[in-house]
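Trainee: See the structures that follow.
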Structure I
Amino acid sequence: MSYVLTWQWIVLVSFSVVLILITPFVKTIESFYRGTSREAKRPGIIMLTFSLVISWIFSKSVTNAANLGLSFGIVGGIAYATYYLSFLVAGIVIYKIRTGLKVQSLHQFLERKFGAGAVKFFTIIIAVRLLNEVWSNTEVIGTYFGSTGSPQYIISIIVFTILTLVYALKGGLRSSLITDLLQMSLFVVLLVLVLGMILPKEGSVTPFLTSGKWSLSGGVDLVLVALIQIFSYPFHDPILTDRGFISDEKTTLRSYILATIGGFLCILLFSFVGIYAKFLGLNGEAPVEVSKTLGVFSMIVMNFIMVTSASSSVDSTFASVSKLVVVDLGKSKTSMVSKGRWTMIITAIGGTIPLLFSPAILSATTLSGTMVLGLMPVFIFWKIPAPKISFHLSLWVGVIAGAVMVFGWLPKWLYLGRGSFADLLAVNVYATVLILFVYFVPALAASKVKKPNAQAIEHG
């Protein structure tokens, strides 16, 4: 590919410029970090729902959904869409925590219940997640411009990151919310266009819905993994949880419920791209290969989808990192907007550098999902008293389980099933059982110690 202005560059630059032009330049802390309007109004249900869905439809996610459709048919699509039930889990938990404890963030909740050490541990986990969001999304953009590591690949990533950073710097979370409205609307239109190109070729939707095989080896093992991870996975992603504290409690809960439905359907329908590729006997990245068979217009639409989903995720990442550093971890009561902007710049650089060395990008929904399994009892059973050691033991079991997956330490005789994700399912099942054990045993022991002490005080 030459360095001339191709249609890929037109899509990338023109769309980014539009986003830069429509975003406001904000100066207030509330607008930059909490997304309020100039009139100090909180985001409404439509803005919040759209923002939740599109900020979680990463370019990597739609690619993974299509590839799973290619590998396992509708079962693969449902497996990946199941992760979007995370919205429902997070929405209910955040609603209960906010109404019960009156906290303003997950950090505040953790510090109150488990202390400063828990906050530090949690911060490290989500910091890794946020950096991963930058490179995992920009990496997908780069593949549409050139092979991994090529000059075209690197230049497109740098240009995309800079353009996204510009409008994120203007308005922080407020910019992210406003652009999410446009990005979500555009994504739906583009998705309809794609479906309109592939569904008629099969005559109806029936072949898509009946594709695949409902067995562990047919992708059901990943469905089960997703059903396990949705109770921990959402809590290590500030892009999802930060939005749980910027509107009133009831609006927030309703938005998360609607986002569950919207996110599930969007991902499931996009997996049809991969299922269509399966019908054609294609190999490789399903969105890219399918768009090649449908002509230039299809390639333009697919590129638009990737730019839209990537930009919404990356700008949300910049907003979340700035809030994490300045608000959640900041000790001063006055949080400067300028400090948040500098944090975004540093994040953009830190999230781009790994791609210059062409690293193997870990899947955001498998390996990191396993590493944070320990967050499940912390948030799902938040009402149950537990000592600090319960938090740390639980999280370390999850981290070790993730390491077991990364290095392939689990013996094959312990696998569950014979599918592609037999080892992942096994690790998640075993780790979940162990996590519940190490979390509740200290909690039970602590409760038994406290009861005699309380009685001694009462009769003393």
Structure II
Amino acid sequence: MSKKFFEDKHFHQMFNYLKDGIFIADHNGIALWINDTSSKQMGAPRSKVIGRSVSDLEKDGLFTPSITKIVLEKKETVTKVQTSKGRQYLATGYFVEIKEDNTQYVLVNVKDITDTVRSSLQLEKAEILLQKYWDELQEMKLKESENKNNQVIIGNSKRHEEILDLIGRIASLDVTILLTGETGVGKSMIASKIHRKSNRSDKPFIQINCGAIPETLLESELFGYKKGAFTGANSSGKIGLVEKANGGTLFLDEIGELPLTLQPKLLQLVQEKSFFPIGSTELKQVDIRIITATHQNLLEMVQEKRFREDLYYRLNVVSIQIPALRERKDDILPLVFHYLELFKTKYRKSSVLGKELIEYLQNYSWPGNIRELENMVERLVVTAKSNIIDKSDLSEKVLREVQNESEFPMNLNGQSLPDYIEEIEKKLIIEAKKEHTSTRKAAKALGITQSSFIRRLQKYNLLA
């Protein structure tokens, strides 16, 4: 950005047509130019701004916080809510490097959102909440940064903490693990987490979905085949995924879809860590850890003769039941804000969530679990009518379900009103105790004091 720009009246006129404020500073944070809108937003003429440092301008109360200072510290794009002269602005600062003359600048785009905030969304609260979860996510990512392909497992609920604790205790042990839970709850992420925390973390993690490959091809994919094993086979033979996982972890997703004809061969692999490639008489030995996952009830399948009983018990040495998202509501918002940041970065958006929208997301049942949540947040970021995502951006299905759930049931089922109210209270106390790791957190979630919560535990004999 040459000196000529700051003297070019035509460019000045063009930028002065914008309703958003434009603020440009150099690499030292010295204001170089502002448009007319920016001057009005700060309540100061150019002569009182240009040539001064953003630190001094911030001290004088022209704006707070200084987006330029944050951008210069981080050397990246930053979006924050900014206040100036009693109004609120959504300010986005960009770090600009001009390679031709090796200069650096900060360009800040400032949009007035005062009226929008006052009308319904209370953006400050949403931003505080976002910042809280963003800080938590950054801490988690820091711990896992050694692995470039890391998938962060996010949550605050008691059930989530219990699963992480169990993973920490078994990851280093070469025990066979069965992961169960509904589709979309994150079974593959848990399997990957176990591998990364194990002694095999520097070896391969090989994953295959047993339901995604035709039965006729699954055996060759898993176990490979010898040269000339069958018509159409690769002339040099093929190494299967089992052999490729040697030294590491083999993750068999949707194990309930494994054909009965292949189950004896998998049983041998689990018991003996050995197998025969198709068309070969040479037994191969492998050193692998096996993790399997399913959304089906394998025990029912055993009773119906659709799954081998001996294989079931070999796979089910340690079972981890991953609860549905609706059963761990404390994990919903951390996940929402994680994916919000992910897709904001991916699509270069400055999206924020409105208060009502957050409440709707918190109260939705998420039948598709984490996978549905991820897809919904991506759609909201991409299709929202403005940077402030509102509940009106949700689908009719979600809106209808949450609104129906919020309607209070008027059927007392023959009970008196006091008995009915006690029954509802007891259910809420049980749910809060199950979802939260302490009585303090449970009481806070219900909007009562800790002592009041403990009295209700005593009243309903729930202290044990």
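Trainee: Quick one: helix-only ellipticity at 222 nm (-39500 (n - 2.57) for each DSSP H run of 4 or more, over all residues; to 500) came out at -13000 when computed from one of I, II, so which one is it?
Mentor: It traces back to II.
Trainee: To which of I, II does the computed value 44 (percent of Cα pairs over 39 Å apart) belong?
Mentor: Numbers: I: 21; II: 44.
Computed on structure II.
Trainee: Also, I was wondering about something else. With mean count of other Cβ atoms within 10 Å over residues 270-277 derived from the coordinates and found to be 15.6, which of I, II does the value describe?
Mentor: II
Trainee: Here is a follow-up. Once distance in nm of label points 7 Å out along Cα→Cβ at positions 62 and 446 is calculated for all of I, II, which comes out largest?
Mentor: On the way: I: 4.4; II: 5.4.
Checked I, II; max of distance in nm of label points 7 Å out along Cα→Cβ at positions 62 and 446 sits with II.
Trainee: Moving on to the next point. Taking distance in nm of label points 7 Å out along Cα→Cβ at positions 286 and 430 from the coordinates of each of I, II, which one would give 4.5?
Mentor: On the way: I: 3.0; II: 4.5.
The correct label is II.
Trainee: Consider the structures I, II: one of them gives 3.9 for distance in nm of label points 7 Å out along Cα→Cβ at positions 222 and 326 as calculated from the coordinates. Say which.
Mentor: I
Trainee: A follow-up question, please. Distance in nm of label points 7 Å out along Cα→Cβ at positions 86 and 382 was computed and gave 4.4; which structure, I, II, did it come from?
Mentor: II
Trainee: Say we calculate relative contact order in percent (Cα under 8 Å, 6 or more apart) for every structure; which of I, II gives the highest result?
Mentor: Biggest value here belongs to I.
Values in this text are rule-based calculations from the coordinates and carry no lab data. Just so you know, these numbers come straight off a predicted model, no measurement behind them. Cβ atoms are built from the backbone, for glycine too; each structure is taken alone.
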